[in-house]
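Readers should treat all values here as calculations from the given coordinates under stated rules, not as data from a laboratory. Quick caveat, the model's predicted, so the values are computed rather than measured. Cβ atoms are built from the backbone, for glycine too; each structure is taken alone.
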Structure I
Amino acid sequence: MHILNKKLHIVIELNSKIPALKYGGTERVVWDLGKALINKGHQVTFLVAEGSKCDFAKVIYLNENVSLNSQIPKDADLVHLNFRLNHDVEKPYLVTVHGNVSFGQNQDIQTVFVSKNLAERYGSKSFVHNGLDWDNYVKPDLSRKRNNFHFLGNASWKVKNVKGAIAITKLANESLNVLGGYRFNFKMGWRFTFDAHVSFKGMVDNQEKSKYLNQSKGLIFPVLWHEPFGLALIESLYFGCPIFGTPYGSLPEIVGKKYGFLSNNEDELIAAIKNPEEFNALACHNYAKETFSADEMANNYLKLYEKILNGEKLNEIEPTLKEELTSRYLPYSPSKNS
């Protein structure tokens, strides 16, 4: 069965509210995927949390108290689940796993991961890179003078290592905008950041985020875990910002040598950010725009939809994490000068 020229009715399930106005990576990916599929002539129904709204697709509120199968429209061709293991879905389906799943938890045979690294760590070859609708962002000005660096992510998650980003820029005598965090952070034990070179912008929407990325020399991203994908990476690259981070998770497959520098040694990262002009802003922008678009993501999912509708399995066995981590944080060497 060849479906790429056939109109499908695809149900996209996610137990969250859409659209995500500020923070919400999975919600934004799911929204952009649905829109891209509709632009290709397919029908999309979102099966999502109560309070969701969408102006281009039908929305059904997900009810956790009844059978999932009973909530799927009868004329649906395929169900695209997100995180959720298949319990009672009778229709053809796949499950996208967007994040790290604990050791010992088997995933569904029809699982697809969001990066090659994430898939490999679960013994799978099935993955589709996330993509975004770049029309939702302002057009970058790649010729303007860049004044500072930025951190982008949920700063309250210690694995994101905002502390490391602050130290790197401080020791390099550079200023830093933290997008996704606050100077006062009660969740992290009454943390208060004194460093004057850091400006905290809180949770920002796409328009606000675009403003800061458009004036940034690069993304500081010294994560201490295996990053499953990292929308911050492709958003930053789209604005011509090279990536300075640790070589964990998806970073080596997304951030080639033309687009940034990776090391878990803080002194090496400090030295690297002193020369951000070594990376071509236009090359970074074009790479993100062409490789990580919502349209490209939709094309890759459609190939998997075809396999599933033809009765194929995405994995030979149920994926499961192959190696249990013995430490909560991956190795990181702070600067000798800190």
Structure II
Amino acid sequence: MAKTELTHSGEQDETVLFSDVCGIIDNARKRIAVYVNSEICLTKWYVGKRIKEDVLYNQRAEYGKQVVKNLALKLTERYGNGWSDRTLLHCIRVAYTFTEDEIVYAVRRQFTWTHIRSLMFVEDPLARQFYMEMCRIEHWDTRTLDAKIDAQLFERTAISKKPEELIRKELSQLKEENVLQPDLVFRSSYFLDMLGLPDIYTEKDLESAIVSQMQKFICELGTDFAFLGRQKRITVDAIDYYIDLLFYHRSLHRLVAVDLKLGKFKPEHEGQMLLYLRYLDRNERKEGEDSPIGLILCSEGNTEHIEYLMLDDNSPIKVAQYYTQLPDKKLLAEKLQKAVAIAKEHYMEENKLKQ
């Protein structure tokens, strides 16, 4: 064997050895990081629980504040930075917010302390469970989780408008069986401020802006959406029609047709979308997929039309309003809360009539 061949063979062996050793070290680091994160979260929950018990036994709020301050000073003196009174207050709030089973579940799903700290400020237990499960399913980092909470994602999804028992049922299915329902995915409104559109624009401008900012658009839609194409041509009776945007949702196993509209929703939009969905169902749907879903995005909201056409219930067509500029958070919160209350009341009335 030539000397050059031996040298080359030796270099290859060293490369393989180096790669294998790096893999061992990297895997060990990942396991250590998971273990350390788990212990940090559990330790802080147990610390919060212990302080909570002490304060509750004494039943004095002022006593509790002083206890936390004194304890923080002593812990800092012994363990260094990281145990300030603010940290201890977060530990206590987490202990009040999460049961031991819930904190263990969060740790097993590799939620960090920052994730848990963000979730503890969500007061509604059902909303908090929604964010936990969607965070798990879509692998949100803490920045994404904060952005979703800040944008009131739960209140914008269809599930929030259902009675509490149905919300619990669907969230339990998601938690225990990984069954994702469309009402957990589609929303009543979408924020498209990332598109940078001018005050006056056309539907074509909107479509082009979405395509050029597809990654950011999909972040607003939900991370399981995969973009398949724009202006998808379908031909019916020798007439060509064009679907503005076509996606595939990996967890729902469905094609999703998106139609972009300026102005309010009109009844004829439903007929157009039904044509698209029936064509896709017959000609594009693959084995193992569920029937396609349509999303009509309108620049203005008119909920009565949608309500009368039953497009907010079990229809394969979802209608939502989009905002090219972020609305005032306070006004949006009031609007969403009102919409949720009206929808739940409407649902209860319908059930009474059926009975």
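For relative contact order in percent (Cα under 8 Å, 6 or more apart), the calculated result is 20, so let me know which of I, II that is. The partial results should precede the final answer.
On the way: I: 20; II: 12.
Answer for the origin of the read-out: I.
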For FRET efficiency 1/(1 + (r/R0)^6) of positions 166 and 270 (r between Cβ atoms, R0 = 25 Å, to 0.05), find whichever of I, II sits highest and give me its label.
-> I
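Identify the structure, out of I, II, from whose coordinates distance in nm of label points 7 Å out along Cα→Cβ at positions 286 and 318 was calculated to give 2.1. It would help to have the intermediate numbers written out before the result.
Values: I: 4.7; II: 2.1.
The read-out comes from structure II.
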Upon calculation of mean count of other Cβ atoms within 10 Å over residues 262-269 from the atomic coordinates, which of the structures I, II produces 13.9?
-> II
Value 24.0 of Kirkwood radius over Cα pairs in Å was derived from the coordinates of, among I, II, structure II
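helix-only ellipticity at 222 nm (-39500 (n - 2.57) for each DSSP H run of 4 or more, over all residues; to 500) computed as -19500: which structure among I, II?
Values: I: -7000; II: -19500.
The read-out comes from structure II.
As an exercise: distance in nm of label points 7 Å out along Cα→Cβ at positions 14 and 222, calculated from one structure in I, II, equals 5.2. Which structure is it? Working shown, then result.
Numbers: I: 3.2; II: 5.2.
Corresponding structure: II.
For mean count of other Cβ atoms within 10 Å over residues 110-117, which of the structures I, II scores highest?
Details: I: 23.1; II: 19.5.
Across I, II, mean count of other Cβ atoms within 10 Å over residues 110-117 peaks for I.
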